[in-house]
Structure I
Amino acid sequence: MLRKMAQEQADFYRICLTDTDVEDIKFLKSIEPKITKKEVLWKMEYETYIKKPLAEMLKRVLNNSSPSGIYSITYIPTGEMYIGRSTDVKKRWTEHVKSAYNLGTIAHSTLHTKMAREGIENFSFYLIEECDKSKLSEREKYYIDFFGTKNFLNEKDGG
């Protein structure tokens, strides 16, 4: 009973994919090196397998709101965490997920590389604190220091 409750709690904050979807995505990633127009494959993966479960997670976690605040994205198996800030957390999470599929508009980082490699279903999304736009930088720095994430997923690719 407790294990089931714990799993339901964890699933609340994740993009939940079926086992079949996960296997399909793995297969598509395995043929990616053989495809010339990789962006077609990336768009298909996102539109077919990720878009709807992402929307469901956003609705659960953010209750259809688009708050300004501090958030975390955590790699569940190790607890590695990314701390970010945004004036629109809903939009920002969507861009992080799209970046894992090389479709986003934000700079590619260690987080996105890990999301692509390990599978989006292995990450949880939390809104840590809603805050005024004027406090975002200050609060983000506080949580990066508090959680000690500077050396984990808060790095840009290449350094």
Structure II
Amino acid sequence: MMTTNDIEESLSRAYVFAIAGRAGVNISGPIKDYGVDGTFKRIVIFNGMRIENGFPIDFQLKASIGCSFEPEYVVYDMEAPAYQKCVYRNLHGTAPYLLILLALPDDSDQWISHSEDALLLRQCCYWYRAEGDFTDNSRSIRIRIPRSQQLTPDTLNDLLARVAEGVF
């Protein structure tokens, strides 16, 4: 049987693939993981052909049962080295780099349910772009992700459009 962390990672991947699929966005992942779990690529039509537009968004996936919810924010204690990678990539990379956090219920029996009518994956994925300073912490850093930054097909397409326009 997989570890709990491996199950959480599988669920976060399933969530992100479902969102990308519904958004009509291509998604790819690296052969070796050095902090980038995947890349979103918008598909456009050029001369009657579908092609990737060349304005990707890289992302790192996290899943947690340890999130807390404030009225405006999801609060997540992120490992400091992972946070450092996010900040570094946004300061020095050419593609925007997002943390995508799947906030899971505390009770693992509530993570997923299914019937003939639906497959339900609880709770929600949120996106976060670390643009601040590096942390001096060695273990973790507490981040607050606006609850409005839910990863949905519409928000994913909006983020990719903003990248192509040079405003993200």
Structure III
Amino acid sequence: MVLNQLYFELLGTTLKGTDPNRFFETLDGTTQINVANVPTVFGSAVSGFINCTKGAGGDEGTSAIAFLKGLNPDQYGTVTIGTTTIRVLKCSVDWPENHPYKPTSVPGLNPWRYVSSNPTNNPGTYDLWVDILIRGKTNRISNWNKQPQLVATP
């Protein structure tokens, strides 16, 4: 999936607010998303985030951990879906703006792809990959293959 929840899960989130205004906020406080918008933005299979603390008084027994700290602006991109603006982790190799396929509505943004709900290549865990264009061919670098794979661009 091009737009995915990886940014939120690696930064860690806290579930805050009260119904109907509940939202997830990253542990560093840099971004948030309304609970109702999560399936709209990330797909119907995503209703929340792994690595989330449910807020003060929660009985989940663990607290979220920030696996990524101090991200530089060149390590993430910002995408707006309807009225919701989110951050996504991006590859350091931009997607060519003149290419007919655009992974997002943001020119040049080349996000990491991530599937944790029913991954097809790593059942029971997650699929993580990025596509980069080299000499006009799309190379997929992934966590299920040691070598880059040449793939057809959608």
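Just so you know, all these numbers are worked out from the coordinates, no wet-lab data involved. These numbers come from a predicted model, not from an experiment.
Worth pointing out:
- Ranked by relative contact order in percent (Cα under 8 Å, 6 or more apart), structures I, II, III are led by I, which has the greatest value.
- Identity of the structure behind -14500 (criterion: helix-only ellipticity at 222 nm (-39500 (n - 2.57) for each DSSP H run of 4 or more, over all residues; to 500), calculated), options I, II, III: I
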